[in-house]
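Undergrad: Below you'll find a set of structures to go through.
Bear in mind these aren't lab numbers, they're just calculated from the coordinates by the rules spelled out. Bear in mind the structure is a predicted one, so any value in this text is a computation, not a measurement. Cβ atoms are built from the backbone, for glycine too; each structure is taken alone.
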Structure P
Amino acid sequence: MTAILKVDTIQDTSGNNIINESSDTITIGASGDTITIPSGATITNSGTASGFGITEADQWRITANHSGVAVITANWERVDTYSYSQIGTGMTESSGIFSFPSTGIYRIDFYATSLTSGGSTGFLRGDIDHTEDNGTYNTASVGYSGIYTDGAYSNISIFSIFDVTNVSTHKVRFELGQNSSATPIFTGSTSQTRTSALFTRLGDT
């Protein structure tokens, strides 16, 4: 004999909803609940899953060359060419200071195409700076590029992991440095990504 149980809501003995169905949407548990899948169990998805995986991924670049030893405070834009698409709300930027859309653990990648002008130099340096109090910045990651010929190009690629527990106080910026009197340059473009920052939210804090 086949039995059919028709209900919209199943509750525990305390009256808390365990399973609820409304307008073809099934909700299991409630906010703050822990749902445990036993070891050895198999979950099969034949439909479309949402709300999982990476929830934030965003890329920015500078649109003009940045010269001199200083924080990159100008000419930032979100990448907008060649089918670029972000995931989530994305970052916000003001005078080179980047703010996060939500708390979480983020990977920050900084890529710079660099050169020198007006002489040779021992190295160029790229920094990722974090602040946890919206004021005091610490250098979280440093990358170096040795250039000994005027006008030669090179690349810097560095990353950092940032546990963003407060979007009002936890922010990031990027900086150029060098070790001689030659003029260091990070190159920029509005149509190609040359010097850029990639922000990826890996998970919850």
Structure Q
Amino acid sequence: MAVIKIYGVVATRTARCLWMLEEVGQPYELVEVQPRTEQADSPEFRAVNPNGRVPALVDGDTVLWESMAINLYLAEKYGGAMMPATVEGRGLACQWSFWGMMEAEGHLMTALFNRAELPERDAEKSERAVAALQKPLGVLDAALAGRPYLLGDDFCVADLNLAGIFSWAKLARLDFSEYPNAGNWLNTCLARDGWRKFFPKKAK
């Protein structure tokens, strides 16, 4: 049986796919491809992902790109409890995964870059991004009231995908004091062995 190949590096959206592979217990090979390099633009890699972006996955004859699509596929094929058993649960897993990308990911990236990553940082952009995150943080906090995970008592692909996005909030030093449900949920998710294999520093 061919081993799953995942293309990318840990310090990209590839991390959430590596986390999923750890959770579902499938053997895999990480093929390191740095984004925005000649390697990512090579004919060999563009044969895998014509967009020249990471992550990308090869599982036998199946080739996928886009981290959320990859994780939903892995949860469906290999994940057992990682994929909700009902149609309604699977719909909610997709909802939260796509919601995170549309409502939070861009703002989190802007805050992260301008608080921690860029050599020349724009405080005004950072402040606008943090302000824009208050609404999705409120939505997330309300959804987690009275439950440990997004869909109830069990960790699943919805939690993994969304926590993978909100992990950037840690690096951006976002304040969760007004959103304790979301903060506790994120700490619980990022304390899992599958995440800590790649980011061993304990969540705070």
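Undergrad: I have 0.00 for FRET efficiency 1/(1 + (r/R0)^6) of positions 14 and 190 (r between Cβ atoms, R0 = 30 Å, to 0.05), calculated from one of the structures P, Q. Which structure is it?
TA: Numbers: P: 0.00; Q: 0.95.
The structure behind it is P.
Undergrad: If distance in nm of label points 7 Å out along Cα→Cβ at positions 6 and 134 is computed to be 3.6, which of P, Q is the source?
TA: Q
Undergrad: Also: To test your reading of the models, identify which of P, Q gives -0.34, -0.52, -1.44 for log10 I(q)/I(0) by the Debye sum over Cα atoms at q = 0.09, 0.11, 0.19 Å⁻¹ when calculated. Spell out each step's value before the answer.
TA: Working: P: -0.50, -0.65, -1.30; Q: -0.34, -0.52, -1.44.
Working through the options, I get structure Q.
Undergrad: Using the calculated result 3.4 for distance in nm of label points 7 Å out along Cα→Cβ at positions 70 and 142, pick out the matching structure from P, Q.
TA: Working: P: 2.2; Q: 3.4.
Of the options listed, only Q reproduces it.
Undergrad: One of P, Q was used to compute helix-only ellipticity at 222 nm (-39500 (n - 2.57) for each DSSP H run of 4 or more, over all residues; to 500), and the result was 0. Which label is that? Mind dumping the intermediate values first?
TA: Details: P: 0; Q: -14500.
Traced to structure P.
Undergrad: Separate question: Kindly point out which one of P, Q the value 27 was derived from, the read-out being relative contact order in percent (Cα under 8 Å, 6 or more apart). Don't jump to the answer; show the numbers that get you there.
TA: Numbers: P: 27; Q: 19.
Answer for the origin of the read-out: P.
Undergrad: Here Cα extents along the principal axes in Å, for residues 46-93 alone was calculated and came to 54, 21, 13; which of the structures P, Q was it taken from? Write out the running numbers ahead of the final one.
TA: Values: P: 54, 21, 13; Q: 36, 20, 12.
The structure behind it is P.
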